[in-house]
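What follows is a set of structures for review.
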Structure P
């Protein structure tokens with residue numbers, strides 16, 4: 001059975017399922033590009049920044065972050081490092097606040113994916129009901145093998161095709177949605193890990209500066 005015939009056999013519910021699948025594919029491609037960019041560059045950039053900061057090369061670390069401001073962790077670090085002589089508590093608060101601001105960026109389209117996964121099987125079920133209604137409406141026990149048998153066959157075909165299509169769309173989107181959710185959770189763990197390392201480095205630098213200032217008085 002060709003694609004067009006399969007689409008026709010599925011009935012009216014195939015239209016929203018087609019829309020879900022096309023939009024889902026477009027959003028999946030955008031998220032794949034987003035996560036590939038992050039996983040390809042971010043760990044290396046953040047490690048370089050931490051090493052520069054550890055060597056007291058603050059200017060070099062800031063330049064590195066600004067050059068990679070399209071990365072979530074770079075924006076988080078910049079929000080804290082651009083503060084003017086903050087206390088360790090203020091520095092930590094800046095890291096935490098910017099981390100919370102990055103969550104919607106990391107979870108982008110997750111609610112849409114979940115909606116598609118929930119609605120696609122329901123639309124398939126609706127197609128099943130409509131197909132069965134068509135079959136029963138065409139059913140005539142006294143006309144077995146007659147002209148109305150085609151209506152029964154068409155209704156059963158609509159019920160089966162729409163159900164299968166709804167499940168295929170839901171499974172396809174669910175596979176990628178769970179992958180993106182796993183990447184998001186991993187990113188949150190990395191933000192906490194690298195953010196904690198930067199906070200410790202800043203705290204040591206701040207305390208060292210305080211001791212130096214106290215010894216000169």
Structure Q
């Protein structure tokens with residue numbers, strides 16, 4: 001049986017952003033600790049997204065990250081690198097738009113691991129492969145932590161993508177606790193029930209207190225229900 005994503009917050013790593021705040025392992029541990037104060041185990045998943053690392057360095061970092069995630073029962077997914085995910089026994093992979101076909105990834109990973117895919121348009125979200133388990137849609141707003149890679153979609157496109165997607169959808173790009181509240185006011189209940197959660201980099205990894213950042217996002221999501 002394939003697992004259904006149960007997490008509400010999809011935390012995406014950026015070790016450069018975390019470097020001045022204790023390093024990425026410490027930042028993720030603090031974020032998961034903060035999340036555990038307001039949400040049950042499994043409410044947060046972590047995507048290890050360090051595209052410039054070679055396989056050996058990524059395996060070493062991934063194994064250390066896996067130990068931290070296991071303490072909080074947080075699924076760990078590896079960006080793009082199926083080989084690394086298999087090597088460390090990660091919970092799945094996240095596939096960029098130009099990466100493997102999800103069906104090919106599924107054949108390698110089997111039914112028990114999660115596969116997420118990135119989408120940047122309503123059509124991509126609506127047509128995402130059924131071999132995947134969830135989609136990330138964005139940027140919804142201009143990103144906090146890096147230059148925008150596409151024009152911000154805004155709340156109306158997010159609502160359309162969530163309504164048309166057949167897979168659970170997570171909103172990415174400039175998402176903050178305040179903006180979750182804004183979205184809940186702008187969009188109707190049908191949108192809220194279709195949105196699985198949010199993905200975040202800057203609002204947590206770049207926060208002075210990552211635990212508070214993660215906690216505030218989860219509280220905002222609960223309040224938006």
Query - Highest-scoring label, criterion being mean count of other Cβ atoms within 10 Å over residues 27-34, among P, Q - result: Q
Report task. Looking at mean count of other Cβ atoms within 10 Å over residues 179-186, point out which structure of P, Q has the largest value. Result -> Q
Query raised in the report: Of structures P, Q, which gives 1, 7, 16, 20, 22, 18, 11, 4, 0, 0 when P(r) over Cα pairs in 5 Å bins from 0, in percent is computed from the coordinates?
Result: Q
Query raised in the report: From P, Q, which structure was helix-only ellipticity at 222 nm (-39500 (n - 2.57) for each DSSP H run of 4 or more, over all residues; to 500) = -30000 calculated on?
Result: P
**Report entry** Read-out relative contact order in percent (Cα under 8 Å, 6 or more apart), computed value 24, structure in P, Q
**Finding:** Q
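No value in this document is a laboratory result; all are computed from the given coordinates. The structure presented is a predicted model; accordingly, all values stated were derived computationally and were not measured. Cβ atoms are built from the backbone, for glycine too; each structure is taken alone.
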